[in-house]
Structures are given as structure tokens and as C-alpha cells.
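Read the figures in this text as sums done on the coordinates, not as results from a lab. Treat the numbers as computed from the prediction; the structure is a model and nothing was measured. Cβ atoms are built from the backbone, for glycine too; each structure is taken alone.
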Structure P
Amino acid sequence: MNSNRTRAAPRRNLGDFDASGADIERDWVARTDCWSHVERVLLTHDQVREYELPTAVGKVGDPRWAGFASRYGLDPGRPVQWEVETLDPAELQRLVLASIAPYIDQAVLRDRIAQEERQRRQLRAFVEGWPHRRPPGPE
């Protein structure tokens, strides 16, 4: 981790489960060198199996495919991938929120939401108090 950071910098990754996605994630972490820890939230091999997600045709000619296929016991001659958007939207939301929940200060969040509500009420009162004038044009 970069020594200039004073706070933890967790990274949560969401993406399709495929050879290129796994390598992009690895490359990003290696190049930036600023994350205290990295967790792949979506999609993982376990999630693909648990949710019985459908396969899509993978990128033919991807040089990373052979290693990916070997790692996960897939047919090296048939590139496949699994896409995040095949996951049920409600489950997608649940998984993402669960992954960030430990990093949310609920008291601060409640204060911010209350502040936004106050601002909405103030704006609504301002708009409702604005003089209603007819737009210029023929009478």
C-alpha cells in the first residue's frame, strides 16, 4: 500500500466473470498500488454457480483465456463469460450494499439524509412562493 495514505483504502470490484475482467482487476491493483485490500464483490466463480447464471460466448482469441479456463476447470477450446446483468437486480443491489455496509457510518448517513430533506423542503417553499407570471407573448 502507498505510504502516503493514512486511512484504509478498500476497493470493491464489480464486473463480469471472464478472463479479461480478472486480468484488468489484477492490473489495476498492481498499477495503482493504493488499496489496503481488494475484494471482488461481483461476479465470482461461486456466485456464477450459486445463481446458476447463463454463460455467454467469451472473447475468442483472448490470450488470458487458457489460464482462466485452467484455473476454473473450463473447456480451453470454448471461451465463455458470465455477465453481471444476468443477476437479478434486487440480488445485485443486496450484494453491493452488503459489501459497502461496513464502511458506512450510519449516524453520518442519517444526518446527511435529514439535511437533504431540509434542503428539499426549503427549495419546495421557495418554488411555491415564486410569483407566477405569464410568459411573454401574444395576449
Structure Q
Amino acid sequence: GDGDVNFLDPKASSASELVYRAIDDKEAMDPSIAKALYIGIIHDTGGFQYSNTSPETLRIAADLISYGFDFPTLIDQTFYEKTYVQNQILGRALLESIQFMDGRCIVSMVDKKTMSFYDATPHDLEGIVNQLRNTKGVECAIFMYQT
């Protein structure tokens, strides 16, 4: 159920943005808190690419960066760095994808047998739907998997 106090803002980019605003004493902020809030914001905004990114979101991100954590490495590790298994299964999912609706939609699936072959876990599948969505002309991406 609902708590005693609800803090809602449908225009906020993320829960992390709301948490940042709720911290009254910015002196209490430290690099580890700033890093956690920053990672929440960058993921919920797709690296500041989604429509939920506002000037306020970017101001908050700039303030969080000022706490001194290594944000370029953080972005690299969370968005781009992949294990060999992740790259293999991503390649398989892309190769076996199918476009429909005049190329506006794309779908791919990884079945249980493929998961087992690569010894992949659901964690290894993170980011596949984003790669499908990055296909030129695609407006809708669907990715499914069996466990």
C-alpha cells in the first residue's frame, strides 16, 4: 500500500532524481551516494537520450558528478562493457531477429537451448532489446527469452 508520505512528480526522470531532491542536506551527500543516484538517472534516461530528460535532470547530473566519482568509467562499465558470452548471445539474437510492419518493428528470441549452449543467464541478455531498437527505421523492438 501507500506510505504515510508520497513524493510524486510524473515529470521527474527517475526515482533517483526524486531521491536527490528529497535530500535536504546536500552536505550529507558523498561520492558513493552521488554515484548511486547518477547511475539511476543515466539508466532511466537512456544516457540522457529519452524524452524524460529535462534541463533539471542535467543540472542534477552535473551536481552529482561534482562529487568526484569516475563517471566516464561508470558509463562505460554499465552501458558498453560486455563479457564474451554477452557478445556471443547478442550476436545470435541480432542474426536471428526478424523485422515486420515495413521494418518499423523488430523481434528476436533466445530459447532455452540457446541459453544453455552459451551457458547464459538472464543478466547476459541485458541490452539486447536496446541494440534491436537502435536499428535504423525501427520504432518498436521486442526481445523474448526462455529460462
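Side notes on the structure shown:
- If helix-only ellipticity at 222 nm (-39500 (n - 2.57) for each DSSP H run of 4 or more, over all residues; to 500) is computed and equals -14500, the structure in P, Q: P
- Volume of the Cα convex hull per residue in Å³, for residues 41-80 alone - structure with the largest value, from P, Q: P
- Structures P, Q, by FRET efficiency 1/(1 + (r/R0)^6) of positions 49 and 105 (r between Cβ atoms, R0 = 35 Å, to 0.05): label with the highest value: Q
- Answer label among P, Q for the case where mean count of other Cβ atoms within 10 Å over residues 57-64, calculated from the coordinates, equals 12.5: P
- Given 3.2 for distance in nm of label points 7 Å out along Cα→Cβ at positions 33 and 129, calculated: source structure among P, Q: Q
- Among P, Q, which structure scores highest (criterion: relative contact order in percent (Cα under 8 Å, 6 or more apart)): P
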